[in-house]
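Next up: the structures, one after another.
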Structure I
Amino acid sequence: MPRTMTVTLLDEGDKYVSINVKHIPQGGTCRMDKDATIGRVGPGTIAGTTRVRYAAAQVRSGGCPFMTTSDLSDADYTAAPAAFVHMKDDAWKKVDEIKKDPREK
């Protein structure tokens, strides 16, 4: 996730957040945290959206249940992989710097 946002659950049936045993019905809202792991499921129900599955365990109250689906705007979905690639590139730069002279780090 490129940023923390409130999303609407699209799963059929009931979902529970394990950290605080909160019930969230279909159509209810929850919080997806920044940098959470999501995966693309397909196109969203509304034009300009992408259906994603939240694949992160929630460790704080108010978050989304594990493996729930919701729709994100195409702009938010596109920003998510771009943010990941940017973080990955930064990490490789740091690794290369350490390889050059590990005694200084």
Structure II
Amino acid sequence: MIDIRDFPQDKETRVMTLPECYGVKRTARFSGICLFISYALSLGAYFIGEFTSLHLYLDMTFITVDTICAYLFMTRPSPELAYKLTLVFMMGTGALICLAMILGSI
């Protein structure tokens, strides 16, 4: 998403990023696929017995919020939306999954 957020500047400087090579829509789909893989892995960590049920509750919140954001991003990718969602992913849900891993391992 960060590459799409900076896409207008990258076009001016000719920096080769994923959106420059593959286009904004393909890059957004690729980001969505990677996010869905990360959700499956975070659930897998719970189901193999690494974390307690608290992890599952926080993880489900993480997955729900991120799935909505990923869907929005994949259907309407734009630098403005990428900027807003980067804040959500990096700070909001990133902190949530870290909290889930810490509290879920206690």
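Bear in mind that the values in this text are calculations on the coordinates, not laboratory data. Just so we're clear, the structure is a prediction, and the values are computed from it rather than from any experiment. Cβ atoms are built from the backbone, for glycine too; each structure is taken alone.
For distance in nm of label points 7 Å out along Cα→Cβ at positions 27 and 51, which structure out of I, II has the highest calculated value? Answer by largest value of distance in nm of label points 7 Å out along Cα→Cβ at positions 27 and 51: II. Assign the value 25, calculated as relative contact order in percent (Cα under 8 Å, 6 or more apart), to the correct structure from I, II. Going through each structure in turn, the value belongs to I. -9000 is what came out when helix-only ellipticity at 222 nm (-39500 (n - 2.57) for each DSSP H run of 4 or more, over all residues; to 500) was calculated for one structure; which of I, II is it? Structure I accounts for this read-out.
Hey, Cα Rg over 2.2 N^0.38 Å derived from one of I, II reads 1.21; which structure? Structure II accounts for this read-out.
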